[in-house]
Structure 1
Amino acid sequence: MKPAALLLPALLPLLPPAQAQSAAALAAVDAAAMSIPAAREKTYPGSALTVRQTLRAGSNYQRYVVSYLSDGLRINALLTVPSGTPPKGGWPAIVFNHGYIPPSVYRTAERYVAYQDAFARAGFVTLKSDYRGHGDSQGEALGGYYAPGYTTDVMNALGSLKRDRRVNAGRIGMWGHSMGGFLTLRAMVIDPGVKAGVIWAGVVADYDGIMNGWSSPVPASIPRRVLELREKAVEKYGTPRSNPDFWNRLSANSYLRDLGGPLQLHIGTADEDVPVAFHTALVGQMKAAGQPVQSYVYPGDNHDLTRNLNTALARSVAFFKARL
């Protein structure tokens, strides 16, 4: 019997166009492209931020749906810009990386509104990307852990902010929640120019932890083709325990000494989606790497830190104000 990869070219003409595109995208993904060295070899120029829609303004800032380019794809994003005269050199900025939301139901201006608002009111430009395949962004949504697309989109969001005249390119940080925390940590070791990072309930374990220490049920909304990426990677490269050299190159945790700025980490002890152990392990790894880290653990709080939302936001805003 021929391997699926050899049969795919013959099968593609028989599939509906959308399914053929999806199958081709899946077959082209190789976990090796997730390695930090491979990511550092790429360039992430981003593009000018093109306004697609002007939204109702916030209390002291403007809101827009914009788009930028990433791997030739049009990626939409929610941009906030403070009102008034920017400081010398431009506004400080935060790349805002959201967690997993089923791509088919994701909408640019419907999630993380209160979170992004807190940073926007504090005088930061913020840019929250709709990763590829989310909402009206182009491309295939293949998840963030075994395909490099979301990382590339975050890096090009960073590149787009760096070239924006309203932004001080030397004063950019990142905020990430859950899967967005995974992307934030990756982006910060790829580009040490990111001056500070805040991660809430982050998937910040190495790949052994992700594969063997994460017992939360897989959301039913995750397509089977995304789950197959992990199976395909293990079949080709072995497990993190049988081939640690390979998987360590994929993990941002192996490159913490290269961070260009400190981290602030938050998690609730009643988080049912991400183990507190991921948070605890990263704190220890940061200290072992000689890197500054702040850790906040909220007893009884959930994945979204609902009980301590205002406190966590205030701490996050203060952290960025002190470091950007």
Structure 2
Amino acid sequence: MMLLAAAAPRTACAQTAWETYKARFVQPDGRVIDYGNNQMSHSEGQAFTMLLALSQGDQPLFEKLWSWTRDNLMTPQAQGLPAWSWGRRDDGSWGVLDPNNASDADIVLAWTLLGASERFGRPEWREAARSLAALIREKLVVQDSGLTVLLPGREGFVKPGEIAFNPSYFIFPAFHDLARLDDAPFWRKLHAACRELLAKSLAGTLNLPPDWAAVAGGRVVPWGEKGRHFSYDAIRVPLYLAWDKDREGLTRFSPLLERFAREGSLPARIALLPGAQDQGEAPAGFYAVLARAAETLGDPVAQSLWDKAAARLPGEQNDYYSHVLCLMAGLRSGL
């Protein structure tokens, strides 16, 4: 089982730690709050925090997180997969805002439920993981032009001549473990297919994946406005490659690491297409993910990236996403 254990304490973001994150972003009932998005909750945030709770061996919190997710996001309208967004509605009530799902959260949920069932001896969580894995396989994978495409969600991503996908939804190490649970040939094929899509999606002078891409006319291209930058979505790609110990895949990020070594900072949004512009400075979580990637590659710039992350994180007290990226970057995959 490819479980994720806490990293060595030299990683500054990991030191900031779990207790601070829980106190700031996790309610007593298990709801994870994204303060930067109107105090919404997302299936992504629930799944990522369940992964962190599992890595810490925190069974009581894991149970609360899963109970809140199951009871609030897995509504009849969500068709067995968790709704991706929950928050305050226009009438002032709180509940599901969009019943569509997010496949990255679904994959992480299935993965962590499988791991938790084995670590904590809860067979009902294994069955929940199996149900999610089967729904992902049945509802969220399509074929086009000889390519296997993982859809970002059930609805809104398949149009005539175009299928959109998000490279940051490819949770590579999870596919290995889900192959033990559900349909091994399917999950192994999906791992290979997602690696192929990722390689075909690279764009710009730095050869980086866009936040969003599409299969169109047999080609892989950046997807509209959402495909003009490497940014808040695509930053997770090197993290999942590092967890998967995929040094070949990570070498594609070496030019980005070299840019940081030269300039000492990176934009939050890196332009990939003509007419697009770099924007802002990257938050702490971005630097932490790239530090994790650099460590996997044996690149000495890793320590400078960890230091940059540690310096920026105290000024991001309400930034759930930056904090969760820092914590996830501080995980190690252990066989």
Structure 3
Amino acid sequence: MEPNAKILLESDTNELEIVEFRIDEVDDKGNVIPCYFGVNVAKVREIIRLPELRKVVNANPCISGMIKLRDQVISLIDLSRALNKNTEGITADRVLVLEFNRVVVGILVHSVSRIYRISWENVEPPVKAIHDANITGVVKMEDRIILILDFEKIIAELSSQMALNMPTAEQLLPQESLNRETKTIIVADDSRFIRATICNTLREAGYKVEEAENGEEAWQLISAKMGACGGNIASNLNLVITDIEMPRMDGLHLTAKIRKETVLDPLPVVIFSSLASQDNKAKWKNLGAADILTKPDLPNLVEKADTLVI
């Protein structure tokens, strides 16, 4: 990971760095249309030319095969196929090697241009006209639009190794010493796929759950409850679960804002992120997070919530 990316993941600057790349497509008249996408630098291990490709029998059509990266063999995903792009005649020879959720995977793209450092305030949620569930954010540049992709969703739908494991029925059983129906949890995540999974799990266990698509929306919900709680936040809100990467306001900035309010001192914040390395976990706890969870921790989500709700 780049040094700047590390800095952004240990503070509440509300900034990120994105790697811009292209997946072009061919329209009905045969014209090549450039399409710009972005991914958080924190997820990018390296960028390489396409090496020798080893085909995999009976693989998903979106998985081109396997490539060897020094002593490691990883899957290579043809992103143009995953995004249903018509790329006939266009050669893809660049690979973004991504690492998150304890998984390393290669993403085949047409070209990689540069890195931009931007504020999350300048990343807008997708407009309602964009019905692509793979898009979590929109960055408006002077001459183009960069779409931020939900790689967690894209890869999870292609790989059983990345799929979200749901809690068992036993893990959702009522807790005798805790009336979950009286407890409210706010979940903030820009990925509809991840947010729905977390929220549905908590609701099935009996919790009242309110959803936010980003940190700004979450802060509005929290502020309203803070204003109506009469000094006792536990009467209105009992836990916040937040992603890190979100338009408008990221999870680290949201956590820092919560920790600055005296009335919210008892309120636990859990960060649910694919970027939760051991180093990042320690830094995020210093920002005020009560705990940090990753995709493999999802089956224990309800149990973790039971131990933290106020």
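Supply the structure label, taken from 1, 2, 3, corresponding to mean count of other Cβ atoms within 10 Å over residues 99-106 with the calculated value 17.2.
1
If helix-only ellipticity at 222 nm (-39500 (n - 2.57) for each DSSP H run of 4 or more, over all residues; to 500) is calculated from each of 1, 2, 3, which structure is the one that comes out at -11000? Comparing all candidates, it corresponds to 1.
Name the one structure among 1, 2, 3 that distance in nm of label points 7 Å out along Cα→Cβ at positions 43 and 179 of 4.2 was derived from. For distance in nm of label points 7 Å out along Cα→Cβ at positions 43 and 179, the value 4.2 is produced by structure 3.
Have a look at 1, 2, 3 and say which one yields 3.3 for distance in nm of label points 7 Å out along Cα→Cβ at positions 195 and 219, as calculated. Label of the originating structure: 1. Source structure of the calculated read-out (distance in nm of label points 7 Å out along Cα→Cβ at positions 267 and 283, 1.9) within 1, 2, 3: 2.
Computed from the coordinates by the stated procedures, all read-outs in this text should not be read as laboratory data. Owing to the predicted nature of the structure, the values given are computational and were not obtained by experimental measurement. Cβ atoms are built from the backbone, for glycine too; each structure is taken alone.
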